[in-house]
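Undergrad: The structures come next, written out as structure tokens.
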Structure 1
Amino acid sequence: MSRSTSGIARLCADFRTETGVEMTKIGENLPELVPFMTDTYSPQAVNQARASFEKKVQTAGATFLYGAMSDFFTAEELDDVMYEAAEVAKFLLEVEGAELSVEEELAAEDRVSELMREVREHSVAIRHDEVSCPECGHQFEADE
């Protein structure tokens, strides 16, 4: 992930308002907000950097979930991947100077764990149980 994309992602989180993200304020003040940025960004450039970060997160998430759903990883391997990802994320937050309370960390881990349980349940159901057609509702039995 490029430094500017991750920097913009942090700023978008910091400048989030009830109606969205303050793209103009971020772009106009970018050199003061991010030490390695030497020029301002237009609101459109800030939005493009934000969208790029979102795409990277979605791609990484899809890759991770595919590995989990396809049984590419064992449960122990998934646990190791999750642990390493959490450690890197915490390190990045520490580098930013952001603090993550134990409660926030546990809540995030619980959300991910719940999601992974749901993914596993759906994966098993799709691969091994009856499946219904989304168009007409016809029930199919999985080949065994």
Structure 2
Amino acid sequence: MPQLTPKQDRQLAMTPTEELLSLDILQPENIKDTLHAYQMAKRCNEKRVMYECVRWGERGARLNDIAPGIIVTPLAIDEFNGPRGDFYKNMFAKCPAGRPGTADEMANIAELLMSDAGAFITGSTFLADGGATASYYYGPLQPNQ
């Protein structure tokens, strides 16, 4: 997904929930496909966590987001064996971790964020995808390679 403008990022962060679907960038004609819709939802989560952590911080709360990659679940197993299976197998083969993640690994991140060890962490999104996103930007998963 291409970068959004600062204005678009602010809109995703600050627009009241009940008004989000009225934003131009979220209109059906501006969403290319289901992958693009998913990417926009992830971006919206990241920006809203940053915005809301300021407001929740005034109450003494911390707010963070975990953005997992493919995690081994029954749904993921269906995906591996479905029409997009080759896509996922290629992604795992070419990402730094070389495999999908596990629910326990995501729970470990949540444990850190909710413990005293994570007391200074707020407004952050933890990308936990085994390096797949990095590999799309800088490694063998780049679209033009």
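Undergrad: A value of 14 was computed for relative contact order in percent (Cα under 8 Å, 6 or more apart); which of 1, 2 is the source structure? Before the final figure, lay out the partial values.
TA: On the way: 1: 14; 2: 26.
Of the structures listed, the value fits 1.
Undergrad: When Rg/Rh (Cα atoms, Kirkwood Rh) is computed for each of 1, 2, which one produces 0.99?
TA: Values: 1: 1.10; 2: 0.99.
So the calculation was done on 2.
Undergrad: Given a value of -14500 for helix-only ellipticity at 222 nm (-39500 (n - 2.57) for each DSSP H run of 4 or more, over all residues; to 500), calculated from one of 1, 2, which structure does it belong to? Walk me through the intermediate numbers first.
TA: Details: 1: -22500; 2: -14500.
Value -14500 for helix-only ellipticity at 222 nm (-39500 (n - 2.57) for each DSSP H run of 4 or more, over all residues; to 500) corresponds to 2 out of 1, 2.
Undergrad: Distance in nm of label points 7 Å out along Cα→Cβ at positions 36 and 52 was computed and gave 2.6; which structure, 1, 2, did it come from? Mind showing how you got there, number by number?
TA: Details: 1: 1.3; 2: 2.6.
Structure 2 accounts for this read-out.
Laboratory data are not the source of any read-out in this text; all were calculated from the coordinates shown. Just so we're clear, the structure is a prediction, and the values are computed from it rather than from any experiment. Cβ atoms are built from the backbone, for glycine too; each structure is taken alone.
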